[in-house]
Structure 1
Amino acid sequence: MGALTLEEKLALHRAEKVNTLDHCLRGEWFLKRYSFFEGASRIVRHHHTCFQEFTDSIEVPYVFDAQLIHLADFVERHTKRNRYILHQNEEIMKSVKNLPPEVVHPSVKDLFFAAAQREEFWLDLTLPRLYSLLLNYGPLRYAKVGLRDLEVIATLFRDLIDFRSPFTATHSTGVAVTATALAKFFDFSKKEITLMKVAGYLHDIGKLTIPNSILEKKGPLSKKETAIIKSHTYYSYMIINSIKGLSLIAEWASYHHEKLDGSGYPFRCTVENLSLGARIMAVADIFTALSEDRPYRKGMSKETIVTIMEQFAQRGLLDKKIVSTLLTNYEPIYKTVQRKQEEIRTYYEKQRNALLLSP
């Protein structure tokens, strides 16, 4: 088979753009909601846009940045993880070289080739601990985020976590609302209540590593699937705790499947190792999960929820005082959770329909 003509190469990239348009639009929509990330939303929207389709020049920052991401995405997709990187880097560079200037601007390709001459570049690219490398040596290693911005970032990740499926679209909101309500009853400070909300938003961030086929399964999980789902709290902890200053949030967020008797997972913590915040989060998560619709069942009635929560407390799995506080204040907490979840659900459905109708 001979080399592709320019027209054929452009046709392939146009076809690819159609297939990737949905996630470009979704990425733009997520980021555009938050002023903190608004500048990045346009870049994400165009990270599969061919250079010739821009009306602005390469000197315009969003065009240049989008082209950088376009090329980085191309390199990532052409990197075979089952092959040693220095046995394929020349092939990848050849593929980049063959990209027409109408697809990726020559100046962007020149920057790539300047970096790609070093073996270090390729070894870094496939380093198993690349995240650690970026964390300790990346451009944001000295960035500081205040409590207000932290809440904004957590809200973004809440939506990234929950909006993967209609069955999870309101879960983190429900957990955060329940946990903060309980925190107030236990006289947490204003700052601690905000941290509890952030922890509620982020508690399932590790589920981004779990396939939707497991999260949305309409039936009992197999032994292998159960083992996979149990890893999500471990990854939640590792992700959150890798950021300096978030150790308390990591603990509160990631211990929500731990039990006072040590029968929980993944850390097998016992009563001595579980702070009040972690115990509150565990109660909030179970309460929210029981009341929600899931792929395999409808949300449970108040009577059933109360019975289950009381049984958990009596068996020494959950903190009796926290469970008692929740059940004593069941109606106001439940109504607040339902109202907040309905707001999120309505927004989710509205935006989901808008994205489905996008060209």
Structure 2
Amino acid sequence: MATIKTAIVILNWNGKAYLERFLPSVVKYSERHDTAIVVADNDSKDESVEFLQHNYPQIQIIRLEKNYGFAEGYNRALQQIEARYYVLLNSDVEVTPNWLEAPENILEAYKEVAVVMPKIKSLQQPDYFEHAGAAGGFIDRFGYTFCRGRIFDSVEKDTGQYDEESEVFWATGACMMIRAVLYHQAGGLDPFFFAHMEEIDLCWRLKNMDHKIWYTPHSTVYHVGGGTLPKTNPRKTYLNFRNNLFLIYKNLPKPWLQLMIFTRLVLDGISALMFLSKGSIKEFSAVFKAHIHFYKAVINKDVIRSNSAPLNKKKLTGVYSKSLVWDYFIRNKHRFSDMEFKV
């Protein structure tokens, strides 16, 4: 495949229905001489490949021999693609006119920026932000992640309140544009995550390498969300809690690590009890399984700490110095604008 400026790479697994619905917008608003659309298929069994071959012969298909998950699936696919920029795009995303121009312009103008994400809005409720990404991702002092426009399950209506370009802590894997060379230099997505928060880990590593993560409101996409695993699925709960612990373990400096893990043991234990009080026994079990598997992975050295520059040698932007859990559940601060947080 010849070197191109931007490669839009959609990772697919049994997503024929999504491809039928959303690929037309990608093709319509992305067909340029310097842009390629690629579908990397994680060994789908639903005739996704046949659909693409019949209806979109111009789209390159990379067929993977099994379902490698989000992280390893993208790693294997991107090893086969030469481009200046990669766009990681979920199959359940509808793009809009000129959606590529603003992220590209930022990467062209600011060499310190490694990743750019657009405004992510809900396809079902177009006036509202979408859960996975919204107007840029952040993290609190205890490792809990949140977005501008979405904190836990509280999603804000988009009234233009976040219509300024700014640096963020992480960009969503639902739609992000990243410099190809930096993707590979940073080691790509960590396959040990399998799915959920691997893009946050990648962004953290890039920030520790002195690069910036950026958000632009001048590009908008609409995301279904929860396409592979519903929000209430115990498997998703397990991955979110386990992978959040991996995120902390990999990227936090050693002097802070033990205290942080102990604190998270307490906080996550409270979360598990909250699930139990609501009768969600499977969710309760998922939290404890997440911790058990995390400790096993650390003991067996299955998860490797990042070699990036440690956090305490630089001030990372996008870290909320207070407790997100306390502010949300105790102080009832459910909107990003309610928080005492200057980006």
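Only the coordinates and a few stated rules stand behind these numbers; no lab work does. Remember, predicted model here, so these are calculated numbers, not experimental data. Cβ atoms are built from the backbone, for glycine too; each structure is taken alone.
For distance in nm of label points 7 Å out along Cα→Cβ at positions 272 and 288, which structure out of 1, 2 has the highest calculated value? Each step should come with its number before you reach the end.
Details: 1: 3.1; 2: 0.6.
Max of distance in nm of label points 7 Å out along Cα→Cβ at positions 272 and 288: 1.
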(message) Given a value of 1.15 for Cα Rg over 2.2 N^0.38 Å, calculated from one of 1, 2, which structure does it belong to?
(response) 1
(message) If semi-axes √(5λ) of the Cα gyration tensor in Å, for residues 192-239 alone computes to 25, 11, 8, which of 1, 2 did it come from?
(response) 1
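When helix-only ellipticity at 222 nm (-39500 (n - 2.57) for each DSSP H run of 4 or more, over all residues; to 500) is computed for each of 1, 2, which one produces -11000?
On the way: 1: -19500; 2: -11000.
Only one of 1, 2 returns -11000 for helix-only ellipticity at 222 nm (-39500 (n - 2.57) for each DSSP H run of 4 or more, over all residues; to 500), namely 2.
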(message) Matching task: 36, 28, 18 is the computed value of Cα extents along the principal axes in Å, for residues 128-183 alone. Pick the structure from 1, 2.
(response) 2
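Which of the displayed structures (1, 2) returns the greatest value of relative contact order in percent (Cα under 8 Å, 6 or more apart) on calculation?
On the way: 1: 13; 2: 19.
Greatest value across 1, 2: structure 2.
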